[in-house]
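Given below, in the form of structure tokens, are the structures.
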Structure 1
Amino acid sequence: MSGKVFRTKLCDLLGIDYPIMLAAMAPDVSDPTLVAAVSEAGGIGVLACADKSPEEIRELAAETRKLTDKPFGIDVALPIKADTLSLDYKEALAQADLPEEHVRLRDEFMAANGIPYVDDIGAATPGLSSIAAFKLGYELGKRQVEAILDIAPALFVSALGDPSFMVADAHRRGIKVMSVVGRSKDAKRVAQGGVDAVICTGTAAGGHSGAVDGTVLVPEAAEMVAPTPVVAGGGIVDGRGLAGALALGAVGVWVGTRFIASEECAARPWYKRQLIEADDMATVRNRWYTGKTTRHIEGAWDKACEDSGLEPLEMPAQGICVTPMTLGAVQAGEYVSSGIYCGQGTARIDAVLPVARIVADIIEGAREILTEELPSRVRFD
């Protein structure tokens, strides 16, 4: 890197060198090793703890602090309406009362593809975690928040739900608060609740993502919630993505998929290879994995579901139904059958690199675009 300063309001807000945030993805992907690596590189890593107990969150935070003394964040979901879902997976499966036709579709697909039935979520593969939704509940969420307030990381991020109820307590402990949204009206709502910044994820984002394109969502939200800053997410993997996000009104970027294809990420080699080989048409968006819309590389399960004539179940029932197949598919080596969560930016990823190199490339690429390339292409006479 050139060594020149590249700072935005996000850097000042979080005490970091570069306006790059590690998106909280699957808990076994956004783990202490990857989180610490991003923070050490000058951005900020965010632990994904949606399905973690308060005790597990404390352990992950302690492990992260052993790896870095730089700022890091913790991300959980805040499911206001999920009071009955604080169950482990097997309990949830037993109580789900799934429609026979959906169970039959799953079982026939597994039999046809030689996929074993696996209901042990401990068998989840990094990058293909089992669905956490069945473990989310109001009581668990409240205890998670209490633990995070006690841990006092630099940042709290709500992946789902409105964190306004805990903003004042967080600020008293020196914790910044952000919320991930996919619609401008949700951005306005959480901004009015006092968050320090709003993370707007467009339709190009991997995993659960909104239905609005980032080029529409980010400028609309930035103008609507000003002076609260906006961070852009979805399909951002390089300097062009960062430069574009800044032009749209964001103060930084929320980056997930690019960091999966890093040396420090725990995702399996075949997972990373799929990201590198994917083109811009490799991903699809549907509700066949969790009941909420996700973006992932299209697999045989997607095609079987579309051909079935059925409609996806609502969250969390769809995830409860499908989890034995997704876990079994990984064990059988039929990972393409179960889809791979990733954003559309995969088309611009061509190598697995160290995190420090990825951050440096993003910053240097954006600097060149903003200070050299654009001035050479734009004139104001």
Structure 2
Amino acid sequence: MNSSSLELLKNQFQLDPDFIYLNHGSFGACPKPIFEERSKWQIEIEKQPVSFIEDKAIGLLDWSRQELASFINCDKDDVVYFPNPTTAMNMVIKSLDLKPGDEVLTSNHEYGAIEKTWKFMQREKGFSYSALDIPLPFEEDQFIDIFKKNINENTKVLFISHITSPTGIIFPVDKICELTKGSGIITIVDGAHVPAHINLNIKELGADIYTGACHKWMLCPKGVSFLYCSKKIQKILNPLVVSWGWESEDPSHSQFLDHHQYQGTNDISSYLSVPKAIEFLKDNNWGQVQKQCRKKNIEARNILIDTLNTNPICADNYLGQMSSIQVNITDAMDLYGYLKKNKIVAPVMSWNGMIFLRVSLQCYNSIEEIDFLNNTLKKYLDGI
């Protein structure tokens, strides 16, 4: 894909041109055709709200889930929409029958909101939440060995990110899922950053539960994510919001869908925009876009570690379109505020006693923008 094609794609986004947006990974950005698709569905709903919700919604959601299921390779009745991965994971974590003495095994690279959910339920139920220290720079063999050595008879759940939020590393979660096969341990993967960022094949991965955001790298409007659950454990999941699907007088073929698909009156227009997003990705040869963005991300990472005089935290093959670079400063918010003042949108995070600048690139970003960030960092460092 050449630069002119990327420029055409850039024009599809609605971002403020006065800002350099190097934070696609947090909330994504929705191209005009997909945004317009959601608006179309909102208008359609408002024409005949009762008829739409009573007569059309279930069939349309079925169609949308089928398109999504084909995209991520799973059965459409094993996947359900949620407004975001945090809500989906709250449902899962609150459903698990964990008791004192049971252990949830995870890493210290997990997303903060989900860590808080685990710790909240740990306080309620008394189970152990063990976050293993995965050192930097990341080494795959060491990573797998750490988990292998720590799985024990008390381990009931293994929870792991596919792409980590604070460090931007692609974890080899397929190999972690392989460790638990036949053990009775439930494997839960937080794939918020994965769909349309790297290839996702749910069936090949082998996780029992997988959640992914559609509003990030899939370019959907805000308010749409998914939860996949294998059939063998669907019945252990309780509805987060009890509504008409629980003990339904007219049950469908799937208790999983009955319990989780309808959680009160909700605007489903974002859910119905997913097929349009998938079409947009296919029409724009998104595999090539991913490759170009990944190449740009590695180039950006190399430029920034040179300026910041730090080392890469992982090899190139564990990076997609997002990377975290250590910054040897003491005040993350001061740098974050300085970048915002210079109209650069990029998170600066404290993690494990270190401070990281995270850059996540999409097709609308350029190396010239990275150069501007780099020069801004130089000015900041000169001033402290």
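If semi-axes √(5λ) of the Cα gyration tensor in Å is computed to be 34, 29, 18, which of 1, 2 is the source? Matching structure: 2. In terms of distance in nm of label points 7 Å out along Cα→Cβ at positions 20 and 308, the structure with the greatest value among 1, 2 is 1. Using mean count of other Cβ atoms within 10 Å over residues 164-171 as the calculated read-out, with 23.9 as its value, let me know the right label among 1, 2. This value belongs to structure 2.
Computed from the coordinates by the stated procedures, all read-outs in this text should not be read as laboratory data. Here the structure is a predicted model, which means the values were calculated and not measured. Cβ atoms are built from the backbone, for glycine too; each structure is taken alone.
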